[in-house]
Structure 1
């Protein structure tokens, strides 16, 4: 086990960031393997299963470190601020009301990787919705996630040009 208590904050950050990038790469590899080796319906089901399990598990694990006294959208925001999204993406979090927030990913690393691999975009909307829904519902069972924009969807008017995807999370 790492003796991180003896490491500088910079070293901990650098190591954790590289581990996160490794995880992201393996996610792509797993999706490609599923798509190549499973019938279409089974592949879709497999990707959904992975996303739902990951989102729920991440929120369960974060509950061990996130302040348990927060409620409502403040709780959602705090979990999001500690999530993998904020660890290696530029995430804009906007509180819209006492019951909803907006989450926007700016210059997404997955979209950059897709272009590097010769793809026009990474078609992540359906899986990203599953993952976010599982994550936020683990925090608050009444949470609903709505996709405002994700590739290959059309960018809505007023959406920043560097936005890779935008979501609204509402507590019912």
Structure 2
């Protein structure tokens, strides 16, 4: 059964996915800002931490390596959540699961590009900023905009098959 076009049910589903992405993005921002504050506090042995007291309580007694491992784990979790939301949004907008592979390949390509830029930063420092920006793009609702734009373009040119 094909579910093409945007109907009220699809608009509601789309709004729910976008709302979930914004809420998750807000939580992610809170978690990472406070985790970075705590990492800075522990790494530099400052007299106090700017991290939220809840985060300080959860991370009490952790060393820098453990905090960095948590940060990397949350980064990968955030990428996976956004990839999942992109897949769900594509299913809602296109009415099929056939875009799953392309979305996951796109995420993998950008993640590998970010990792490559991170390693290249040893020889050219500006690559580190590019690496961080690419990584952040995959952790925020930005890819959902690409899915929305693709669905609008597809509706104008339905003969284009992905």
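FYI, it's all coordinate maths here, none of it is from the lab. Treat the numbers as computed from the prediction; the structure is a model and nothing was measured. Cβ atoms are built from the backbone, for glycine too; each structure is taken alone.
Can you tell which of 1, 2 yields -17000 when helix-only ellipticity at 222 nm (-39500 (n - 2.57) for each DSSP H run of 4 or more, over all residues; to 500) is derived from it?
Label of the source structure: 1.
If relative contact order in percent (Cα under 8 Å, 6 or more apart) computes to 23, which of 1, 2 did it come from?
1
With Kirkwood radius over Cα pairs in Å, for residues 80-151 alone as the yardstick, tell me which of 1, 2 scores highest.
Comparing 1, 2 by Kirkwood radius over Cα pairs in Å, for residues 80-151 alone, the maximum is at 1.
1, 2: which one has Kirkwood radius over Cα pairs in Å, as calculated, at 17.8?
Answer for the origin of the read-out: 2.
Of the structures 1, 2, report the one carrying the highest value of distance in nm of label points 7 Å out along Cα→Cβ at positions 56 and 144.
Top value of distance in nm of label points 7 Å out along Cα→Cβ at positions 56 and 144 goes to structure 2.
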